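Visitor: What follows is a group of structures, each given as structure tokens.
Just so it is clear, none of the values below were taken in a lab; they were calculated from the coordinates. From a predicted model like this one, the values you see are computed outputs, not experimental measurements. Cβ atoms are built from the backbone, for glycine too; each structure is taken alone.
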Structure P
Amino acid sequence: MSRSLGNIRELRKGLTAMPRRLPSLCAWDKEGLQLFEQITHNKHYYPFYAEKAVLQQSINTILDAIPPNSTILELGSGSLEKTGVILEALDRTQRTVDYYALDICPEELDRTLSVIQRRLSPNSCVRCHPLVSTYEDSISWVAKNQALDSQTLTVLWLGSSIANETPNAIRHLLGGFESAKHGSNLAAMQFLVGLDGCKDIAKINNAYDTPDGLSRKFALNSLQHANNLAGYELFHAADWVFRGFWDSQQSRYNTCIAPTKDVTVALGNELIHIPAMELVHVISSRKIGTDQLRKILVDTGFELMETWMHPEVAYGFLSYDALSGM
């Protein structure tokens with residue numbers, strides 16, 4: 001199956017589901033990644049500043065969890081600005097590590113890694129590598145990587161991205177990594193993750209629908225990326241608007257788009273009719289606390305170990321380890 005046909009299959013699956021959705025991949029092309037980086041610098045986007053503050057305040061004890069001569073794999077590396085707090089501290093303490101930045105856009109990976117490498121000292125003991133991959137494919141990378149034999153692997157998952165997955169998806173991913181641990185004969189594996197438990201609705205609304213309009217531009221850019229993935233024009237962006245809302249029952253902010261009039265999307269030989277103002281889901285940002293994560297981790301082979309919390313915002317950075325003997 002060609003990549004274009006595979007993309008069309010995923011688009012059809014999402015647009016015929018109820019509620020309708022775009023594949024999450026649509027949000028994260030080069031333009032989407034750059035727009036999101038701009039959003040993180042908006043003063044209203046509290047998750048970025050809260051997580052960075054926790055990292056800066058607790059960096060010494062966080063470093064205690066990362067042994068020398070080990071490997072770090074970051075899922076969805078993005079701009080690397082917060083990751084830089086960790087990498088620069090490792091550089092200052094001359095702790096030798098191999099860092100793999102995983103993302104799906106090779107151009108952005110090259111750009112952000114070149115920026116972070118300029119922030120590290122010449123001949124740094126922190127060796128940086130790009131890894132163009134998805135979360136799922138990274139599991140195979142770990143399982144088949146003989147260089148990880150007898151090593152400790154630290155998986156970074158920043159930005160509270162873990163909470164955007166369903167509990168079952170989190171368990172599935174962790175199960176895959178736990179199996180990969182044995183495939184590569186790792187000595188140990190741990191996750192260091194950001195977790196957002198904020199339930200302040202006004203703060204959340206301002207963070208995910210920023211007053212400067214960038215959140216809306218980011219959501220609508222997913223239409224152009226969908227066109228690029230399909231290889232032809234599926235959507236006319238001028239016919240669509242942003243629709244975002246807080247779902248208190250699911251504790252998540254839903255970033256959606258909707259057509260301003262009835263539209264028809266042609267996917268191969270199939271015509272999909274979408275009524276005016278019907279929501280099409282783009283991405284979600286779920287808010288969960290440590291107690292909820294602890295419940296999700298039950299029977300996964302991982303155990304919550306340490307937490308570092310922001311003093312004012314319900315945002316934390318925490319570690320959970322693969323249990324020995326699992």
Structure Q
Amino acid sequence: MEDWQQWQIQADQVAAHLNQELKALEVDYFSESIDAGFRGFWPRFKELKERVRIAPAIRLEDKLDLERKLRSLGSKAYKAQEGTYARSGERRVELLASIAEHRSRAEGIEDPKELRAVRRQLDSVREAFDKGSPLVPADRQQVWDAWKEASQNVWTRLTEAWAENEAHLRQTLDSAREHLSAQRYGEARNAVGRFFESLRGREARQEVLNSLKAEAESLRREAERVEEQKASHRVASQQAQAVPTIDVWRAELKKSRESEIRLEEEVLALERQYQDSGALLEQAMVRGTLVDKKRRLSEYQRTSRALEQRIEAAEEVPLMTAG
């Protein structure tokens with residue numbers, strides 16, 4: 001075989017290989033099942049175009065055919081890219097409008113529960129970035145920046161609302177602590193009760209709520225411990241003086257039963273609120289208050305039973321006054 005024949009065979013092989021790469025490029029970016037951008041198209045297109053230009057001694061008709069196909073593919077890519085950018089621009093405007101709407105709505109909200117709802121809606125917008133018409137890099141970056149700023153804005157408002165509620169709850173506990181220091185034990189228990197009532201409508205960070213509830217329980221236990229000691233001393237003093245205490249017990253029993261009725265109503269209301277709530281954070285807050293109310297109800301029930309037993313015993317064996 002002559003040298004020129006070998007060169008021609010090699011040139012034909014190069015032309016065939018370039019044709020295959022050209023077809024592969026078209027399949028990668030223009031198949032109906034492919035929805036890709038053109039970020040990676042142009043480097044491959046330019047590299048292939050340069051290789052056609054410097055291809056060694058391929059037949060003239062093969063080279064002209066390759067150049068014609070390249071021009072056609074480039075024109076097709078330009079038109080498709082224009083459509084991609086147009087659709088991306090429309091999608092960008094749509095997403096930016098949605099982000100702006102959620103951010104604007106959050107500006108007028110103070111309730112943490114509603115602010116968390118706005119954050120969830122913004123998260124849904126974020127998930128929509130990868131749905132529908134694809135965003136070109138510049139549009140995607142602009143939408144991402146707007147979303148990030150809006151999400152941070154809502155988060156800041158949410159943490160500020162939590163901080164305000166936490167400050168109110170701490171102030172209530174400070175009041176209970178002051179009453180306890182001043183030996184106003186009833187007022188201290190009432191302040192702790194107001195704290196637990198406030199938990200219903202004042203959402204805060206869960207770790208802070210757990211800490212505050214533990215502190216409130218400690219204050220209430222201390223107030224109840226001192227009150228129980230005082231009550232024990234009073235009963236012991238009355239018994240030492242042989243003074244009938246049945247009327248005192250009856251009054252305490254009446255007060256205890258009234259507290260039972262009130263707590264039973266509150267427990268029922270909290271159980272309904274827990275069942276109706278669909279938010280985990282709200283359920284956690286209600287659950288803490290519900291457990292506390294049930295514990296107090298159980299304590300009053302034990303107190304009532306003890307008083308009933310005392311009264312029954314006193315009625316069977318009346319106390320005798322001294323002398």
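Visitor: Out of P, Q, which has the highest value for distance in nm of label points 7 Å out along Cα→Cβ at positions 275 and 299? Walk me through the numbers before you get to the answer.
Guide: On the way: P: 4.0; Q: 2.8.
Largest calculated value belongs to P.
Visitor: Moving on. Given a computed value of -30000 for helix-only ellipticity at 222 nm (-39500 (n - 2.57) for each DSSP H run of 4 or more, over all residues; to 500), which structure among P, Q does it belong to?
Guide: Details: P: -12500; Q: -30000.
The value was obtained from structure Q.
Visitor: To which of P, Q does the computed value 14.5, 43 (Rg and Dmax of the Cα atoms in Å, for residues 83-194 alone) belong? Can you show the working numbers first?
Guide: Working: P: 14.5, 43; Q: 22.4, 79.
Answer for the origin of the read-out: P.
Visitor: For which of P, Q does mean count of other Cβ atoms within 10 Å over residues 43-50, calculated from the coordinates, equal 13.5?
Guide: Details: P: 19.5; Q: 13.5.
This figure was derived from Q.
Visitor: Another question, then. Of the structures labelled P, Q, one was used to calculate P(r) over Cα pairs in 5 Å bins from 0, in percent, for residues 67-106 alone, giving 6, 23, 31, 23, 12, 4, 0. Name it.
Guide: Numbers: P: 6, 23, 31, 23, 12, 4, 0; Q: 6, 22, 13, 13, 11, 9, 9, 7, 5, 4, 2, 1.
Of the structures listed, the value fits P.
Visitor: May I pose another question? State the single structure among P, Q that was used to calculate Cα Rg over 2.2 N^0.38 Å, giving 1.01.
Guide: On the way: P: 1.01; Q: 2.02.
Source structure for this number: P.
Visitor: Here is a further query. Match the computed value 12 of relative contact order in percent (Cα under 8 Å, 6 or more apart) to one of the structures P, Q, and report its label. Provide the component values of the computation, followed by the final result.
Guide: On the way: P: 21; Q: 12.
Only one of P, Q returns 12 for relative contact order in percent (Cα under 8 Å, 6 or more apart), namely Q.
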